[in-house]
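**Student:** The next part holds the structures, each set out as structure tokens.
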Structure P
Amino acid sequence: MDFFELAGSRYSCRKYSERPVETGKSNRILAAAGIAPTAHNYQPFRIYVLRSGDALNKIREITNMTFRAPLVYVICTVESEGWVNEFTPEFNAAELDAGIVITHMMLEAKEEGLESLCACWFDNAKVKETFGIPDGQFPTALISVGYPAEDAHPAKLHTKRRDMSEIVKEL
């Protein structure tokens, strides 16, 4: 698939079918995370896969932002492993790196015929406690993945974009 077709057709899915995601597809999504570039290749992230009924019920009790997807990835940043810019020591690249990883995962999900949604609206401490995520790892985002329901569609704002002249300046 052409990159612009792939990226342009991907949307934040808010309604999934009950069809489970095959292990092979889930593994390819994880492989896409593994090849994502990170600052100094430090890879300051951890991924937890929520697939079992018990794990999915637990995350659904914490947030409704998974939209009942049959597969949810918890993306955690590990700040102590993030690259720090010597010119700006308050900048730690761990969250930026996680964003790159998340993008790779969502695009691979689309390539696999799935839809996804990245959510940051959840009680991070509750996720950490519920799933026994170790100290030093911070639940940064949830990626819901699955087959879209027959009546799933992009949100109204999906195609609303600023004009490039508003966001790009050539120097």
Structure Q
Amino acid sequence: MSKSQVLLEAADIERIITRITYELLENSKNIDKLALIGIHRRGVFLARRIQAKLQEVESVDIPTGDIDINLYRDDWTRISQQPVVRKTDISFSVDERPIVLIDDVLFTGRTIRAAMDALIDFGRPSRIDLAVLIDRGHRELPIQADYTGKYIKTRPDEAINVRLSECDGVDRVDLVSNGT
């Protein structure tokens, strides 16, 4: 039997978005060249929230795109015979531009590796950083986030469920365990 524990509420997620926004501002040498790319699905919504917060705080309009990585995954045949392919929308040049990839949860690193492979098909960024809402550890690849909302140590058999109002009707992060 699965058990669920609420880890973050809407106000916590909003605080994390604000903190990551300020960290981006502090660490970006040329904010005018910066671009954000959200990884489907929830990374897209987080990228748009960070974009809106950057606009609110600094009055800068940062280009934001979204990327689908399903066909770049090394495990897509294990997940499904027919992967759901979503639209990638990057309407700006990534060449010589610092890019921040944004995702909801960093776990093994495989999603991020796939996102970098997909991004490189669009050009050659000057730099790729990673921002995540949750880092839960258990890396299989040498990938780490440059901007982390919260580190939550989990067991491999647990799951982190991020819910965002844009697709789930509520902002919340839950830890789900199988009850063992």
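Values quoted throughout were computed directly from the atomic coordinates according to the rules given, and no laboratory measurement underlies them. Keep in mind the model is a prediction, meaning the values are calculated, not measured. Cβ atoms are built from the backbone, for glycine too; each structure is taken alone.
**Student:** Identify which of structures P, Q gives the largest calculated value of distance in nm of label points 7 Å out along Cα→Cβ at positions 48 and 160.
**Tutor:** Ranking P, Q on distance in nm of label points 7 Å out along Cα→Cβ at positions 48 and 160, first place is P.
**Student:** Figure out for me which of the structures P, Q the number 16.8, 53 belongs to, where Rg and Dmax of the Cα atoms in Å was derived from the coordinates. Walk me through the numbers on the way to the answer.
**Tutor:** Working: P: 16.8, 53; Q: 16.1, 50.
The read-out comes from structure P.
**Student:** Ranked by FRET efficiency 1/(1 + (r/R0)^6) of positions 56 and 88 (r between Cβ atoms, R0 = 30 Å, to 0.05), which of P, Q sits at the highest value?
**Tutor:** For this comparison of FRET efficiency 1/(1 + (r/R0)^6) of positions 56 and 88 (r between Cβ atoms, R0 = 30 Å, to 0.05), the top structure is Q.
**Student:** A follow-up question, please. Any idea which of P, Q comes out highest on relative contact order in percent (Cα under 8 Å, 6 or more apart)?
**Tutor:** Top value of relative contact order in percent (Cα under 8 Å, 6 or more apart) goes to structure P.
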